[in-house]
1. When helix-only ellipticity at 222 nm (-39500 (n - 2.57) for each DSSP H run of 4 or more, over all residues; to 500) is computed for each of I, II, which one produces -8500?
2. Which structure, out of I, II, was Cα extents along the principal axes in Å calculated from, if the result is 64, 46, 41?
3. A value of 1.4 was computed for distance in nm of label points 7 Å out along Cα→Cβ at positions 9 and 281; which of I, II is the source structure?
4. Computing relative contact order in percent (Cα under 8 Å, 6 or more apart) for each of I, II, which one ends up highest?
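Derivation of every value follows stated rules applied to the coordinates shown; laboratory data play no part. This structure is a prediction, so every number in the text was calculated from the model and none was measured. Cβ atoms are built from the backbone, for glycine too; each structure is taken alone.
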Structure I
Amino acid sequence: MERADVAIIGGGLIGCAAAWRLAQRGARVVLLEAGEHNAGASGQNAGSLHFQLERRFLEQGEALAEQAARIATLNVLAVADWRAIECELGADLHVSMAGGLMVAETREEVALLEAKAAREAAAGLAVRLIDGDAARALAPYLAKSVIAACHLTDEGHADPRALTPALAAAARAAGAAIREGCRVEAIKTPAPGRFVLRTAAGGVTAAQLLIAAGAWSASVAAMANIHLPMVPVALQMNATERIAPAIPHLIQHVGRRLSLKQAHAGNVLIGGGWPARMAVRSDGGFDLARRPALSETSLAGNLRAAIDVVPMLARLNLIRTWTGTTAITADQLPIVGPVPRLPGLWVAGGGSAFTLGLTFARLIANAMGGERVRELDLFGPARFDHLNSFMGAA
């Protein structure tokens, strides 16, 4: 039985980044990963750094948009974290922050942009609304159908295949232990401030436990007798053949599901929240162990949106489409912070985990170290505490 100050379940971006930050603070950290680090959503996403409010926060009506706009406070912090990370890690992560454009093609979509920009400005994001001609002056590859755009100079993209391995290496160098192929089979809480995690190889006992297991977080929390309202979501993404540098910006759409950028290697990566189909177990539940199935309807719709906004893409060959599973919460905001019903238990995840993962990890490491982190007040599990009124230590 290994002893640690902090145990972390999940070897994705957030888990490895939190292990690094906590070890830097002097904590004894043991991270347990069921498979290999970066094998889940942290390594399967398309690497967008979308600091503007995503379309998913805007499409469910004014009330939810107003609530979701609170995430912009974290986006402001994330800009600084991303600008510093390559220097901090001493690694080339192919971070490009050449700016982003969220475009509109109808008057109704322009109204959405205006409302979005007002909320972002209130949170401190330096977003500016420009007309279609000004957008094409910045990005000549945009279609004439684009009549307006929100421009944010800080947006961009990074390499998801490089980031988490670099964080894992930094965590190990700082003294954290990372155990791969080490699935947690049981969590016990024999006393306040003590967690006992059982694995096939033995286990870990720790004073604090961080669940950062992505789509698996809810099932992990269940082992601690806690409801965690995070649900799995299957998405798919696409990559074109490589071309010479042509699209320096992150392009998103305010009224259609679209996100695209040109990666360091030259491929154009196209996504934007198009669903894949979750695998289903024989008992009727979703099977997170199997990769989601591709949706041809989503593929056609995603590529249509991309070509409509960036016509030059019609000339390129599609070389790959892949699927992955992430997790979102009931209110679309992340869950980052302590679980009130079980002192010492912490959670980090629930959407935007690539863009905001570095910030989640830094803030939660500070909070676990005893600091007062006000930025997390809006995003903690406490807002769902009513779901756990009959739960707690087991």
Structure II
Amino acid sequence: MKFSVSSSALLSLLATTGKVISNKNTLPILDYFLLELSGNTLQVTTSDLETTLVGQIEVDSVEREGTIAAPAKLMLDSLKEFPELPLTIEVNDKNWEITINWKSGSLSIPGASAISYPAVPVLSAEKKELSLNVDTLVNGINKTIFATADDELRPVMNGIYINLAPNVLTFVGTDAHKLVKYEAETENEVTASFILPKKPANLLKSVLLKEDDAIEMAFDSKNALFKLKSHTLVCRLIEGNYPNYNAVIPANNPNKVLVDRIELVNGIKRVAVCSNPTTNLIRMDISGNQINLTAQDIDFSVSANETISCSYDGQAISIGFKSTFLVEILSNMETPTVVVELADSTRAGVFKPVYDDKQTSATLMLLMPMMINA
């Protein structure tokens, strides 16, 4: 294998695909990049057995094609030190030594045979295929991923639930305390659902930022495949039944609060400094057109309160929330004004962004309340 390539283009490709590589790989070969040169295309594959990312770039001056496993850390550490310049990369097919030459020097690092590198999973014949809008996919992941759990006992909640129905695509993330549901209108005729794990979702998020065309997607009962312009991501899906999230969303919330989102977030942060560090409990007393935020830690005799003006339609209500979750939910909305819908102090609060114009998507965030001492 021998070819020339731009140092920054190669580093960019290796840095992106390298995000798949786990710190605790079960197979030593998974600490390597699989480099495959065919024609003018260099293909780089990384895998952790659950997720596989394949990227490719065009290279110049190809003298010999070939395949090699290159040590990921050494390759990345070496390439980070180069300014933008052309590199000539040559592989010795006998001892797998990789030599990188540039105008004023060279370095050599030990590669390995690629024969034991795991194959990219292939989807079954019963797979379903569809085309997805980039923005819909990015927004769906961004809006819901923060609400997913890290629960070894309930692995289904560690991913994003994606439900496809004719003309609507739904993303859901929940950890049993908070829940986010994002719905977007799509031109889609497929009816199916699957649970996308957190790691490939985060990878997609970073790779999709460079995309502008629609994403080709396919999935079967075990794996999903996302085909992008210069990358292909294949991942194992989380198996199991996702909880019935619609059952926990209160249907009737007579009390509605319209409030400035930034003002509320900042008020919560200020008052939460004095909350109990174990519970992070913050109390909201809403009546008239005011929200009174209070927090206290009896053990240290500290307390704080702040009053924020709002537009309120409903009965006077007192409800407690975990301040860290409250800040997280409000920080993941982008509109200046939000509406908080409440039923009573024991039922979940529903948070929705308020838009000035009609939207083709809808976001709903829910937070379970905490017990407050009356």
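1. Considering all the candidates, the number was obtained from I.
2. Working: I: 64, 46, 41; II: 79, 50, 40.
Traced to structure I.
3. I
4. For this comparison of relative contact order in percent (Cα under 8 Å, 6 or more apart), the top structure is I.
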